[in-house]
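These notes open a run of structures that come right after.
Coordinate-derived values only; no laboratory data. Here the structure is a predicted model, which means the values were calculated and not measured. Cβ atoms are built from the backbone, for glycine too; each structure is taken alone.
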Structure P
Amino acid sequence: MTNIILCGGSGTRLWPISRTLMPKQFVKLFDGQSLFQLTVERNAKVCEKQFIVSNTEQYFLAQDQLEELTTHHSQLTTHYLLEPIGRNTAPAIALACMALDPEEIVLVTPSDHLVKNEEEYQKVIQKAKEFAQKNYLVTFGITPTFAETGFGYIQAEPINGESLLVNGMNVLKFHEKPSLEMAEKYLETNIQYTNNQSTNYYLWNSGMFCFKAGVFLDELEKYSPEIYKTSKVAFENKKIQHSTLRIQYSLMEAIPSDSIDYAVMEKSNKVKVIPSNIDWSDVGSFDALYEEFPKDENNNTLNKNHISIDSKNNLIYGNGRKIATVDIEDTIVIDTGDALLISKKGSSQKVKKVVQQLTTHHSPLTNIHLTGHRPWGTYTVLEDSPGYKIKRIEVKAGCRLSLQKHFHRNEHWIVVSGCATVTIENHIFILNPNESTYIKAGQVHRLENQGKLPLIIIEAQVGEYTGEDDIVRLDDDFKRGEN
């Protein structure tokens, strides 16, 4: 069985923790591990292969985080599918399935969900696999515990009148996120089902699926032929480098954007659902995140930087500055250094509106943190003011930045530790700690770490514009910018 891991999405409801270039699935929120890493480890226990679908930026984040894992993941065969532009889940899954044997059973999972009952998880995966072997499309429905308005619902009925939920159910209909009144009616129906007063049962739509690759593609061709046809053209013209498949931008853009639910699951008559009591969360809001973090005696989330004076039931997140609260209750406080979010608990779904306003004003705060992750290492913005910017740059051993130039800024490099190999135009030279160099605007240059230890430099940029998009890459080891 192959695990298709979907890494798309920017997690806007968890801003400012989650940004476009560091979405929530890669933020290490749980004991030093990310949701992506937890997903990989969880599914490595039930799958032999994994197919990671991502964009180029997330590709390098995924690679770095996979290298940190040393348990079950090391036994897996890993392939990547790189999308130059997102077209929703149906094309992403289709392109991955086209690379597999039609008889291969796939387990499709988002990369940003949390599952705490892994024993039960393995049981429902096995049940789904049995249905998939019989050519069904299987989805996983989470047994509702309260009237949630933030999830879609699956309306189901017993198979052949069988009342046991664990054996799977027929899917009658998919429902959009309901009003509170409708969600409460769904739960009432579930109670009636338990009392043998109804044949309908409602489950949260988890966004996880299991089926044969060929069966899914046949159903996609039948019910969404345009997505199938354009995906096939894009796949047939892919570029392959080792275990990585790259899709051309123009061909990806030509694929209609649609979810697997709309494109296939809501139309097919081959769909089954497995009710799943797996202690699941999509960690889709700060209210959901609060429930997953450990708490102190006053139900504040544990944080070594938090000073609490008569405060309780608060989510406090911040790894830099001290955060002191006095007589504060039921509040969310998120401090990321460059942004501060304060919200009432229960209102955190409105964070999306903050992101919308920032996007309208073209703010970089939606895109990247003070520390940006690149395939060659990281950079941290120490100071950013009109006319200049100061960064701390760390280059991994054996890596180098692209051969590049800038039009609007000059750069000063000072080596803090390690040994830098510097290219400026046709001149290549070595810089040791406490040594520096200067690059004029327009000069072609490159920074390289040929050593075995990290290279750390301070970069001072001076110029009329110091934005990250003032860069022309002439040569890049990581193929960034290619279509």
Structure Q
Amino acid sequence: MHTVQDPLARGTLIARDEVAAICGESTLSYWQLNDRVHRLAFALSELGLSAGDRVGIVAGNCHRYVESYLAVPAAGMVIVPINTRASEPEMEFVLRDAGVKVLITDRAPARYEAGLVSVIRMPEEYEDVVAAARPEPLHIRPSEEDLAGIFYTGGTTGRSKGVMLTHRNLISNAITALVWAKLRKEDRWLVMAPMHHAAGTCLVLSSLWIGASQVMLPAFSAAGALDLIERHQVSGTLAVPTMMIAMNDEQTARPRNIDSLRLLSHGASPAPVEVLRRAHAAFPKAELLHLYGTTETAPIATTFQNEEQHLNDELAGSVGQPALGVEVAVFDPDNTPVPSSAAGEIVLRGNNVMAGYWGLPEESAKALEGGWYHTGDLGFITEAGYLFLNDRLKDMVVTGGENVYTIEVEDALYQHPKVQEAAVFGVPDERWGESVLAVVVPRETVTEEEIISHLRPLIAGYKIPRHIIIQNEPLPKSAAGKILKRQLREPYWQGRKTRIGN
């Protein structure tokens, strides 16, 4: 049995004085990281927290994020990462919904902090807390079935769900990642996806387990990422497609010495094949690796190794084969497996699959029906086990690696007094993969600018539609009165291999 305690313990044993984490001008050895993690765990217990209590974190990428991500579940508590781009109402929802008692943050004081037991503000307060605490051994040993974290999907409003991931889930992903990333002790892994996102913390435990180093990029920029790859001889990283696009352009325009980069993995949303071709041209020595999964699968479900070798054959656009320890199947609407290459809903099972949604037993039972996680994605599997995505059964939009639930945006639109009907869906976007589009039927004359101004204080910026179509005719509806989004969406996706835009 392994828990979140184990990777750092082994890393400290085999690489005590070697580099564990680099963030800006700060470099921590394994011994130093281990010491700080134990101090933070002790400090949290001194605040009166006990096993099962929730600790939220809102912060940019840094070694302090890694310390919190490790210390909280290692001490038997539950980490709750919160999207740094969320609006104040969205952050408040997560804090209240999860029952967070202590918040660790690098943000300025805000009203959503009211009612918390304590707020530990980075860097000054955090450093004071760590320095004052004792580096005592952990006095609790969580079980692999214990809850390690609640990870909110899509956004952080009332429509968002808290994915419950256990120690077993996170450890299963860590073992899988050791295989697909081919991690070695001498590797340096660049963390550039935001750590509130599953892509940002995907390799934390894996890297620590084998004594490798992690290099943190506090906030993404293509120039900043490439500079760190060159400066620290980074050997691997994980990007979302929009990051790849920016890195392709930057490396082409202002080349760096990136010969050390042996693995450029990407996930969160499928990348257009043309983007992958440009990535292979910009990073010719790096293996391209496609990762597919969800927050509910902790997050990796399939992997496509050496993707650059298949950009012009029948496997182009695939999201790969099942990851180690993960089963992938495709079901029809009656939850019956379909033949190879036949389309249906993608379902997954394995030790990486979540325990359920926080406080939502009915939705949990539906998502995990029959012992499989039902992704809501439509696709097919070839006889060789290669998975292709065709569409999304859910209305979620994946834009720039961020998930947007359209009902959240629609709820905000309907709060405008001049909006009578609204439908929100994703459309192809060469830069972002998908972008959010809204079709609005007004009660009276309204402008796009008025609607966008109305949305800004209600939802995060990445959820605001990039385009709003205002029309006078009613939206198409089924006989039951349901708005037919597919009918609205189809013209934008005609001729596309997948709805994502490959």
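Some observations on this one:
- If semi-axes √(5λ) of the Cα gyration tensor in Å, for residues 104-231 alone is computed and equals 26, 21, 19, the structure in P, Q: Q
- Once volume of the Cα convex hull per residue in Å³, for residues 296-367 alone is evaluated on every structure in P, Q, the highest one turns out to be Q.
- Looking across P, Q, the calculation of helix-only ellipticity at 222 nm (-39500 (n - 2.57) for each DSSP H run of 4 or more, over all residues; to 500) that yields -6500 traces back to P.
- At a computed 3.2 (distance in nm of label points 7 Å out along Cα→Cβ at positions 272 and 360), which of P, Q: Q
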